[in-house]
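> Each structure below appears as structure tokens.
Computed from the coordinates by the stated procedures, all read-outs in this text should not be read as laboratory data. Since this is a predicted model, take the numbers as computed values, not measurements. Cβ atoms are built from the backbone, for glycine too; each structure is taken alone.
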Structure 1
Amino acid sequence: MIQIALAVTKEDGFPIFHKIYEGNISNVKIFRDVIADIRLKEFDIIILDRGVLSYDSIKDLQGLNQKAITGIK
């Protein structure tokens, strides 16, 4: 099993970032890794599923002054 992190454009769904991970890595760890790469880019908003969010992820998003739409556990 593998996991894929993917960022796409709003208008066309064009992929602008992707990364592949082994299946035994938690979504929270994947997000923390991805957000480190995304810091070099500017996005209007990040949409996450609720399995990705953690206290540290929220702090990272706040530190970036990044808007997010997500579910909460």
Structure 2
Amino acid sequence: MVEPYADNLRRLKFAYVDCGTRDQWHLYLGSRQLHQKLDEFGVTHIHEEYDSDHFLLRWEQKKKSIPMMAKVLSEG
């Protein structure tokens, strides 16, 4: 779905995709594909993988991603 919406996706102020490499449903595979397509179509984004599963959200990741999102939101 990246290709038909690439123009709109490029207008996003912030796109952050992260996933655990031990996700029980292997969502990291889709996350990697999304990252590749976003790169292919020039969509600025952050893609990160971390050593965790689907349910074990690590505090270290939250301490990193939440401030990034808050900064973008506060800039309006």
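> To test your reading of the models, identify which of 1, 2 gives 1.1 for distance in nm of label points 7 Å out along Cα→Cβ at positions 21 and 37 when calculated. Don't skip to the answer; put the middle values down first.
Working: 1: 1.1; 2: 2.4.
Computing distance in nm of label points 7 Å out along Cα→Cβ at positions 21 and 37 on every structure in 1, 2 gives 1.1 only for 1.
> If distance in nm of label points 7 Å out along Cα→Cβ at positions 5 and 45 is calculated from each of 1, 2, which structure is the one that comes out at 2.2?
1
> Taking helix-only ellipticity at 222 nm (-39500 (n - 2.57) for each DSSP H run of 4 or more, over all residues; to 500) from the coordinates of each of 1, 2, which one would give -8500?
Computing helix-only ellipticity at 222 nm (-39500 (n - 2.57) for each DSSP H run of 4 or more, over all residues; to 500) on every structure in 1, 2 gives -8500 only for 1.
> If you work out relative contact order in percent (Cα under 8 Å, 6 or more apart) for 1, 2, which one comes out largest?
Biggest value here belongs to 2.
> For Kirkwood radius over Cα pairs in Å, which of 1, 2 scores largest?
Across 1, 2, Kirkwood radius over Cα pairs in Å peaks for 2.
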